[in-house]
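Every number in this text was worked out from the coordinates using simple rules, so none of it is lab data. What you see is a predicted model, and the numbers here were worked out from it, not measured in a lab. Cβ atoms are built from the backbone, for glycine too; each structure is taken alone.
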Structure 1
Amino acid sequence: MEPRLNLFGSPVVAKALKYFASASRVLIKESSLPKSTQDLVMLRASQINGCGYCTDAHSKDLTHAGESATRVNLVAAWRESNVFTDAERAALELTEQGTRISDGAGGITDEAWTEATKYYDEEQLSALVCFISFINSSNRFGVINRTPGGDYQPGDFD
């Protein structure tokens, strides 16, 4: 499978994507949201959206950072798993509800939001909302463009 377009072949699109990537890197490097939570959130949204490239990238980033194969493999079934903390579970619930907006009335439930506030402060919640939004946008780039997974190497974005 080959991507439909070279999105970086257009100077205007390449510039826009550069700014998008820069905004994401600010969150990744400067947010107090734990890095493992960031990657778990990005992996789960990518799985839901069927983005091969992003699923590949975030599963490899988690493994490269030292996450166990068990935790990486069970992200897709986190509700039925005992390897995630309560805080991670709250973040994954927000991710699912924020990713599946069209599947449910009202988006994020008050219950899910209240649960997340038990574990994350306002800055971390703000970052979590941005991560969920950014990864969903990235997934759409990948799925629309049919960007294949499999070739990503940890550090490709550094």
Structure 2
Amino acid sequence: MDLQAVTEITRLKYRYARALDTKDWDELANTLMPDAHAVYGEHLVFDSRDAFIGFLENTLGTRLVTEHRCSHPEIDIDEDGRNATGVWLLSDTVIIPEDGMLLRGSAHYHDRYSLNEDGRWRISRTGYRRNWETVTCMGDAPSLRLTINPWALLQQPRAS
């Protein structure tokens, strides 16, 4: 097994999750091949990096606070050493402040990776189906408050 490739792919997936949660769309795009294919559930299918990033930016933007944790990697490098597959356990939390909702869930990512011409691994295919998901109304827990939200200030209208 090519342990260096496994380490690089692991770092790639962690960078993907960090960029997603910090809403660093350029960094997130850099983790994906231009023709990356992404499938989430049964209804969200994207056939390019630009379409996928555009959807995430519009959907998550500054409205949602997210945390994506990927663990339990099962990474296999193809014999050619230029392609790989990976399965990851995802645990995620999504807070929707304007709706007072807290979502938690789990899934298994199924990824495909390609070694790019620049010598860096990138995600060529990604997606998951949910194992489970819960939604809680934050109003049902009166003591539950979102006390830090770095994107809240970005939502404020600017003074003219």
(request) Given a value of 102 for volume of the Cα convex hull per residue in Å³, for residues 57-128 alone, point me to the structure among 1, 2 it was derived from. (result) 2
(request) Determine which structure produced the value 38 for relative contact order in percent (Cα under 8 Å, 6 or more apart), calculated from the coordinates; the candidates are 1, 2. (result) 1
(request) Tell me which of 1, 2 gives 141 when you compute volume of the Cα convex hull per residue in Å³. (result) 2
(request) For helix-only ellipticity at 222 nm (-39500 (n - 2.57) for each DSSP H run of 4 or more, over all residues; to 500), the calculated result is -8000, so let me know which of 1, 2 that is. (result) 2
(message) For distance in nm of label points 7 Å out along Cα→Cβ at positions 49 and 65, which structure out of 1, 2 has the highest calculated value?
(response) 2
